[in-house]
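The structures considered in this document are given below.
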Structure P
Amino acid sequence: MSAADGGAHAASDARLEVWAPAGLGEVRPGDDLATLVADLLAGEALAEGDVVVVTSKIVSKAEGRVVHAADREQAITDETVRVVAVRERPAGLPPLRIVENRLGLVMAAAGVDASNTPEGTVLLLPEDPDASARALRAALRGRFGIDRLGVVVTDTAGRPWRDGLTDIAIGAAGVTVVDDLRGGADTHGRELSVTVAAVADEVAAASELVRGKATGRAVAVVRGVARYVLAGDGPAGDGAGARSLVRGGPDDLFREGTAEAYARGLADGRAEVVPGPPR
């Protein structure tokens, strides 16, 4: 969506509906998640422009990302590609680790989840959440005969400088994941130069308000954001996916925690010390 679309949106009613139907039941490895979700939504009268939101937990369970791990810390280590920060906790508790996982996501514990899973097991994030979203979108579009339908896969994450957790999009299909308003104008006519709205994350967070964490409602429908929902098959219809939201490289100004940055700087400084001539 471009900044030019803002005028059309401002001239119409701005209304958002979000609901989470009950009755999905426990999802197990090997289940056909698309059929389970479609059956759940069969009576919900899905419409063009709706977005179906599902938690990564049920995607992981269906895809068999449940692993036996008596040691959750080892599972976190296995999913880690880069340690960002480590903070010790009170005696008896493992350290808090903020890491980059295999999906490029920076989050606590690499996204490894030990809740709502049988004792002695942990849940890993889906192997490719964008691919999971694309497959689910294709199945739901076929089942309900809807062209413009979005799918977002969510997970819970913390945020720098803010207390509390919120859901973010880790997978997406059929959704414009960011709304780039740069080059447009605000209500006073001043040019917007930095505003890029994370639409998929906003949809994910809205869905969590009706799903909750312990209600068994792992699927939600978001209506009222049709201007961000794509039509058609293939890359144009699926969109860029949530992976494009990951900020890395030179744009990542907080690549290391303070302790890690200090340790690296100290080591670099020592390496640069050139011994003087003998006396």
Structure Q
Amino acid sequence: MTPVGRAPAVRLRGASLSFGPRRLWSGLDLDIAPGEFFAVLGPNGSGKTSFLKALLGIVPLTEGTVELAGRPAGRRGGGIGYIPQQRAFSPDTPLRARDLVGLGIDGHRWGIRTRRRAVEARIEALLATVGATDYAKVPVGRLSGGEQQRLRVAQAIADSPEVLLCDEPLLSLDLNHQQAVSRLIDAQRREHDAAVVFVTHEINPILDYVDRVLYLADGRFRVGRPEDVMTTEVLSDLYGSRVEVSRVNGRIVVVGLPDATTHHHEPLHHDHGKEPV
């Protein structure tokens, strides 16, 4: 819930999204507060990425309204940061790490860079924030997936956004880089009171940070704290079949899901194919 007297960073009212006869969700009323870490979970094809696209104004809602940072989705203006899914750059990409981060500061402007000293200082600060100073001058194509994703985080937070949208930012990263990128995103949330909307297949790397989750499945949804949504009863109801949820050494383990989905589960099966919008 949004604290009294503070406008929500993200606000949806009566939100529905369908593609032809297929309904992803309907009747979604949701406020995401400044400083809240909000995770979006669900199986492939449930509409997680489409949810982010609706927030960005790329995909129009079938019904209802959505606002970010006090403006209708898609309205021009600052305050929104976006971290895309991890996709490797071509090995021969000449763009240096610092150049990629600089695009987050003035990449939307044409012509010669003005305020050069201020921009360069900001780039240095961002590189230091994400631990990328040592490879600032290295072409991005030569960096590991985790190093590239650190740079995408730096690019997304360059303008200290009020809302940080993260589309599967941990995909293809090893555990150490998953933890590092998750900590960076959470630090932005805590230090700048930014609302984080984090789409993920795997809740465990961010479990310590998440305030609430939106779980999408089979045209239905549930919103609440992880401990209230990630239960045997709730997931069994959403899927219409028996799903067992337990906690093992601080991790959520889900058994019996009908397909690859958002958590570590048995039998182990991951499907990172492109989600249909």
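None of the figures in this text is laboratory data; all of them are computed from the coordinates on show. Bear in mind that the values here come from a model prediction, so they are computed numbers and not experimental data. Cβ atoms are built from the backbone, for glycine too; each structure is taken alone.
Could you tell me which structure in P, Q was used to calculate FRET efficiency 1/(1 + (r/R0)^6) of positions 219 and 251 (r between Cβ atoms, R0 = 30 Å, to 0.05) as 0.35?
Label of the source structure: P.
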Structure (P, Q) behind the derived value 14, 38, 32, 14, 2 of P(r) over Cα pairs in 10 Å bins from 0, in percent, for residues 131-226 alone = P
Taking mean count of other Cβ atoms within 10 Å over residues 51-58 for each of P, Q, which is largest?
-> P
Identify which of structures P, Q gives the largest calculated value of mean count of other Cβ atoms within 10 Å over residues 91-98.
-> Q
Using semi-axes √(5λ) of the Cα gyration tensor in Å as the calculated read-out, with 32, 22, 17 as its value, let me know the right label among P, Q.
-> Q
Computing FRET efficiency 1/(1 + (r/R0)^6) of positions 19 and 155 (r between Cβ atoms, R0 = 30 Å, to 0.05) for each of P, Q, the value 0.50 comes from structure Q
